Structure 1
Amino acid sequence: MNPIDFAMACMLVCLKWRASSTSWGRTEKRNTLVKGFPGSYHLNWLGMDIVLDDQRKILEFEKDCAIFQIQALYEGNHYHLQPK
């Protein structure tokens with residue numbers, strides 16, 4: 001998946017589920033500052049952190065992401081999205 005396809009897929013699920021992006025592409029410096037993982041998908045614009053207006057783990061949201069070939073990882077206070 002390229003960054004444009006990833007962005008479109010994220011936008012579609014975020015619009016449907018009323019979600020906001022809190023972090024997307026990052027430089028290595030910014031990734032280090034926010035304690036991101038080395039080699040993070042964010043460094044290639046293929047990682048996005050989002051918060052749902054109703055922030056909680058929602059299996060239906062995760063299934064919708066999978067339809068668009070996105071993996072949704074619930075990290076407690078947000079979801080991290082990346083290509084499957």
Structure 2
Amino acid sequence: MITQYIEAAMAQAKYEIIREEEPYYGEVPSLAGVWATGKTLEECRQSLAEVIDSWIVVRLKKGLSIPPIGEYRIEELKKLEVHG
């Protein structure tokens with residue numbers, strides 16, 4: 001599920017070229033604070049996917065909500081029971 005969420009977020013990413021050492025800039029507008037740069041577009045895309053992954057972990061650890069992307073939702077697991 002997390003992989004599909006990240007892929008859906010990446011599909012919404014916007015990219016531009018900026019005047020910096022790493023000229024490729026990407027962001028996911030629907031995920032506040034999620035952005036990355038890279039020396040190539042592919043490097044920027046890889047970094048952006050890693051940022052999204054880390055962003056999810058931080059939000060879950062802090063108990064913050066994660067906005068849905070299309071049909072994909074990530075919610076905190078309240079209770080897990082394992083019966084053997």
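Throughout, read-outs are computed from the coordinates displayed, never taken from laboratory work. Bear in mind that the values here come from a model prediction, so they are computed numbers and not experimental data. Cβ atoms are built from the backbone, for glycine too; each structure is taken alone.
Between structures 1, 2, where is percent of Cα pairs over 19 Å apart highest?
Between 1, 2, the highest calculated value is found for 2.
Where is mean count of other Cβ atoms within 10 Å over residues 24-31 largest, in which of 1, 2? Numbers along the way, then the final one.
Numbers: 1: 14.2; 2: 17.9.
Across 1, 2, mean count of other Cβ atoms within 10 Å over residues 24-31 peaks for 2.
If distance in nm of label points 7 Å out along Cα→Cβ at positions 32 and 56 is computed to be 4.0, which of 1, 2 is the source? Before the final figure, lay out each step's value.
Values: 1: 4.0; 2: 2.1.
Corresponding structure: 1.
Comparing 1, 2, where is relative contact order in percent (Cα under 8 Å, 6 or more apart) highest?
Details: 1: 32; 2: 24.
When relative contact order in percent (Cα under 8 Å, 6 or more apart) is calculated for 1, 2, structure 1 comes out on top.
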